[in-house]
Structure I
Amino acid sequence: MAMDEGFVELRGIASRYGSTQVLNDINLSIAKGEFVALLGSSGCGKTTLLRLLAGFQTASAGEVMVRRRNMTAEPPHKRGMALVFQSYALWPHMTVAQNIGYGLKLRGAPRSKIAERVSAMQALLGLQGLEARKPSALSGGQRQRVALGRALAIDPEILLLDEPLSNLDARIRLTVRHELRALQKRLGITAVHVTHDREEAMVMADRIVILDAGRIAQAGTPEEVYNRPASAFVAAFMGAENVVPLSGTVDGEAFVIAEGPVNAAGSVALMARPLSTGSVEARFRPEAARLAPAGDVMAPGTGITFRGEVLAVSYPGGHWRHVVRLGDREIMADADRAFAPGDAVAVHVPAEALFLFSSPHQAAGSTNSRAMTSGKVSA
């Protein structure tokens, strides 16, 4: 899909509540027709950023640009945006048709136009025959569609979504997320979606912006942030929660991992981001590990092998998940068969699934630790 760069721009955005800095130096450019997910844990500033974009809060610094026009001081109704709230915020005393048409009514649209637009939204969202119902008589999925219809009825250029799927049960949420994404692509609307759900961001967004303590930790395509996390925080947030300390040396284009108390020696490619000689933090996902009986020979030069002992095993569905002790710490590893507690095992992580970062104490001593010491290794 061809997209015009810089349709929406956030330049140096900062926000504070009293002495608390909520957002700091946010710079983000969103293309026309792009679907961007703001992803992060509670309190990271993602909802504040969305409300600043919508005009419901005022930034303490920075500019909001839309179509190269400065919208920083403009009220919400002049920004060409519509916001779908987490709670849907439907009027309980109004019917479906009245709720959908509410924004048009506020704008003074004639009744005939409101009726025409409401009918079009009901057809678009599968709400035909429900126009006389009130929200209390609708399912969660139907209420979500009414809220979306109200937002779309005013024909916004930019659709802002504040965790609109979080109140739906898991089965309906899966269906609605795909419906919403398909609708956004069909209409060509620019969308900014706040969520704390990693999978939701991965399947819906063209680009994911991960926030950490009010700053952008990484922005990229779902594949980029998943396979090439820019920091240990991003790697952990994207599921690489297993962490094991290692040490090694830089040797040309390779990082040579020294044999340690729980790992065999290994060598992996540095790729584009060099690591520093010394201590490193290795991160990987449970599903990336391969379990084998201790002593099994793993193919050399394709990653790293740890030595451990199985502590517990469970079956979450589709695979067996093991808690494995590696020295003084525990990691999780999946396998297609169950190993028994007490079994000595080899845990092999292929290079393409292994993320190495300089250890925190080393990174703290470097002026460019985040930019230069983090990297994904690959065979």
Structure II
Amino acid sequence: MADIKKLQEERTQLFKDLFDGKIPKRVPISVNFPLEFSIQYAGKDLAKAQWDTSMLGEIFEKICKNFISDVLPVQALRFPVYYKMLGARNFIMSSSGFLQHPEVSGLEAGEYDEFIKSPYNCIMEKVLPRIYTELNTDPVQRSLVMAKAFKAFYDELNNVTVIYEKLIEKYGYSSFGNTNGFIEAPFDFMSDQLRGFKGMTGDIRRRPDKVAAACEAVTPILVKGGIPASPSKYAGTFIPLHMAPYIRTKDFEKLYWPSFKREVEELAAAGQPSLLFVENDWTRYVDYLYELPENTRMWFEYGDPKFMKEKLGKKHILTGFYPISMLKTGTKQECIDKAKELVDILAPGGKYMFGFDKAIITADSIKIENLQAVLEYVAKNADY
């Protein structure tokens, strides 16, 4: 027990130094595996384990036992029970057991003015009943459905939180480094849940001023949702960035960037840093990313790691870049060599934590022995 406590203190110090702007003893490893990967790796039924969260203790235990990470390496973001209660159209479990996010549109094109005037009221009265069919009813029944769904949500959340806490203590994971909030950039929020990808693509051309105004109007709601009860520079709010690589630079500058920058700045001002999942290739926007508050954490999917280190690595904390595709196609030595290459590029000067370019969703998308070899290499060979 004393050795585990010492290990936890050492791991926590790694992230404390990283987030305090100091060079840690070694490169911290920040990886966690999605629920689907964990269930498959443990050899359990994908659909059944998501409905019965009592199974997750045993499942997560196998991940912690067999993969190295300095933070808790498992996460469970969504469960089907409350989506079923709500009659969700935006998250639907497929026959294979994966929760999928179909294209949905909860806001009509002609409702922008109403949304801009009062985003919260419009979401509650118009958007939610369209996305969640069980809320498309009278106010009394709607309240009952919402109450039951929230109860189910917090029951599941509490179940996994108890499991998390036990595993953190048992395996000595850092008490710093994980996220404790989850929101979207305003433009992505409008695209993802309200207008849909297709609808937003048309809106950019037909009503750009209304898109910009809607993003500004909804920003305070998102900021509020991204600030936990106890903000901390040693935690962070996760923000996946979706649409920017698919739009023109001039549209990014006018429609995406202003509200997103405000969102990240207001989170930072409240003492809550952001962890940005920089999806796809943001190379053309790198100068904008530099403008964000110091020590914003940026998880890169694509891009030249050397270029990103030179442009961003003195101000911000970088992670990602390691292609999980190599874990499937490469030899064990090739995978280790790639890890060494990235550590050599990204570690000098600090402000780097090791991570992969994207989440590993399925157990058969990689070779397990390659994944384990890479994590072991970094843990043993990334000292400063």
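Taken together, the values in this text are just the output of simple stated rules run on the coordinates, not laboratory data. In this text the structure is predicted, and so the values were computed from the model without any measurement. Cβ atoms are built from the backbone, for glycine too; each structure is taken alone.
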Query raised in the report: Where does the value 21 come from, among I, II, when relative contact order in percent (Cα under 8 Å, 6 or more apart) is the thing being computed?
Result: II
Query - Which entry (I, II) yields the derived value -7000 for helix-only ellipticity at 222 nm (-39500 (n - 2.57) for each DSSP H run of 4 or more, over all residues; to 500) - result: I
Query raised in the report: If you work out mean count of other Cβ atoms within 10 Å over residues 170-177 for I, II, which one comes out largest?
Result: II
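Of the structures I, II, report the one carrying the highest value of mean count of other Cβ atoms within 10 Å over residues 26-33.
II
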Query raised in the report: A value of 18.6 was computed for mean projected area of the Cα convex hull in nm²; which of I, II is the source structure?
Result: II
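Which structure, out of I, II, was mean count of other Cβ atoms within 10 Å over residues 130-137 calculated from, if the result is 14.5?
So the calculation was done on I.
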